[in-house]
Structure I
């Protein structure tokens, strides 16, 4: 994995540091001039030295590559120290050293003919500085460099801290060092059981380029975000939130997370900037917690039939009681999002009682069921119940049937069969369950008072007797003396 930290993310060299660098360069030039003068003197001395006295030269190798020879080993060391010093001014707190794999080999020669200035210039271009660091790896692949082992542990700690409130995290940390058993959970209490990083996290001390070493907070942010760079989309005319998400391979939930305060219900403005890159984290923090709650257990409705009760009658013999249970759940969250929930423990603390209703099934011909059948052979409703022509129309009118027989809407006993003023020929059936039905304007009546009738029994023939403007049936429903709208009962 390549690190993508830019130089702009590192510490910048201050103007004072730049001045120090210029000063150091001037010092280096002075060193080289001094060495050059010394070399000239040494060469002249060697020519005059008739005795053939040997002199030392120092051959320089950088990473196995031959650089050249100089007359003073100190000049090499000074150049390395100077570069380390300059780098130290940019990166405080790092333990720096030569990273060039430099080697120096001494040789005695009669003629020390060296060009120190040229060799040191060449060496300067090859020199590199490395820093002691700690390489943090994710699944055995180096992801980021931090200063040291202590920084590594703090990065791991802060990664875990991102997913839970600090107080709860501290409580969890404290429990890790304790041998005491956990106290029982209280109702509506949530407790963290474990915080872990799903990926394999490891590290090793090694040297790295100073510019690649990041702070603890930078490392945490990088591991959370991953390698993708955030991109910005400018809202255009006609854009909608869902379409923007789909066009960038995002869900609306992901797009909302990238843009706090904006969701699919938000009114977008032309020119508004939205982050559209879904960053995939390098590490995923999983939090396992337990929560205890009290939940209701709803009762069931149980219906029992009884042939000892008349059909249409019912009685509650046991009123339903809602129960309660104590539930302990295990909850898993990954990067702050719930990914699982399971039952750890369940305990009933209050038993439920079913609501038991007895319904009668006994049928007798003189008692109605409480449901009313259509009292005519087809037809349509020509007038509904309500105020009409300045007075209350207390039922409905059914006209234009396919046949003219009028039928009992339910079982019952005929309590009136005859002529009654504005109703004309009228039949009233008492269904012996609180309900009565009335049938008016019949042209003829087929039943008599006191007769028991079953649903569908012919009561007479549709007509236009009494105050009527045409052939039709006037039909009313009463319950315990109250007139009701037949349309609420007919089936």
Structure II
């Protein structure tokens, strides 16, 4: 399976679908992000959104969700059953495949820094990302909720956020960002409207009251249904499975002459959590996960995916695009990837403590440039195809002439953009070669070579498209920019090469 992270931001809005749709739209405006689920609850006045993507996209996608929530949700007028502290109340990252908890913690810190600095929202890190043991438990972080944090954050040193101002953002509130194991948000409804019974039953399973170690539970009155609910987060379903919690609730409720009416899962649930329930109640013999049809299909599709056409296969085909322009953008993306890698191999090591902040900043910027250059691979292909489409119009017409010129100009501007981005990466690669982990000096060197290849290759594509433009002023302007960028890049690339040779 490809490298993948899940993100499950919870928003303090469960009554206006248009708001959650706008937030989801902001999140998925990042290419490569897949929205898996979003659920709203009017009583709790809360929505749970689940998306997955490559880790390099996650921070930007989550930040856009925060940005839109801060715009559309006003915490000064918010009310609901569920505890809350901000418009985007909580945002956990969950490693899914080919990434570690430390990788996810890095994402949490990057997002926290952006939310705190750019949106001026106080940020508290929790669970595996917590900076102290007192902040591991989300319930403790959220103690007092919006109003309590608002009233104490400026005077209580224990309320000092990990990122952002020590002052409540009155409209957007504060937020918790963390890293956790995949949890199951699970609710059980009882056939009574007596909240005190729900509280008693919740205490029986709740970790803080001597219940199960991996269960967080509260009792709620759901007036719309004239029932009470045990609302739970099962934070490690492998150690406290759903069926065990269900059976305990059934037993405790029976003490008060109350029965379970139904239960529900909020958001997504891991396959194994449901299979554990089936195995327990159906008492399977010799049951294997491989007997599940969908499991077999997933394995088969993963194997088939390995045989899918790669970018190299596309380039090697007889199709004229993707071609040299896309390959140049790809070289720039690889240069950024290597630059980021060296930063990650440097940051956190004691001997490089003095450059931690500088290289952390370069790491984040290079990650962003890698995404932009990766997108330019497809953009260059589309620009070429637009030129081909213009050629299909009737010859000798004003429409064709105009379409040709517009498409050709765009086909020159795209690789010029690649040159600009690749030069930015080269400047970062130079700093990394100077100050990064010396055991990775050759990686920094290759980053320099790939960055220079991106600049030169994109430059070729700028020049060849300019030969078809009739606007002499535009030609001169774009040619001058391309020449200046190439000259600067050659100088930086030579400095990187000298640094590498010196350290080898």
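Source structure of the calculated read-out (log10 I(q)/I(0) by the Debye sum over Cα atoms at q = 0.07 Å⁻¹, -0.51) within I, II: II.
Here helix-only ellipticity at 222 nm (-39500 (n - 2.57) for each DSSP H run of 4 or more, over all residues; to 500) was derived from just one of the structures I, II, and that gives -18000; the source is II. For which of I, II does volume of the Cα convex hull per residue in Å³, for residues 61-220 alone, calculated from the coordinates, equal 148? Source structure: I.
In this comparison of I, II, the computed figure 10.3, 30 for Rg and Dmax of the Cα atoms in Å, for residues 133-180 alone is attributed to II.
Kindly point out which one of I, II the value 4.1 was derived from, the read-out being distance in nm of label points 7 Å out along Cα→Cβ at positions 77 and 413. Could you put the intermediate results ahead of the total?
Values: I: 13.1; II: 4.1.
Attributed to the structure labelled II.
None of the figures in this text is laboratory data; all of them are computed from the coordinates on show. Predicted model, so just to flag it, every value in this text is computed and none were measured. Cβ atoms are built from the backbone, for glycine too; each structure is taken alone.
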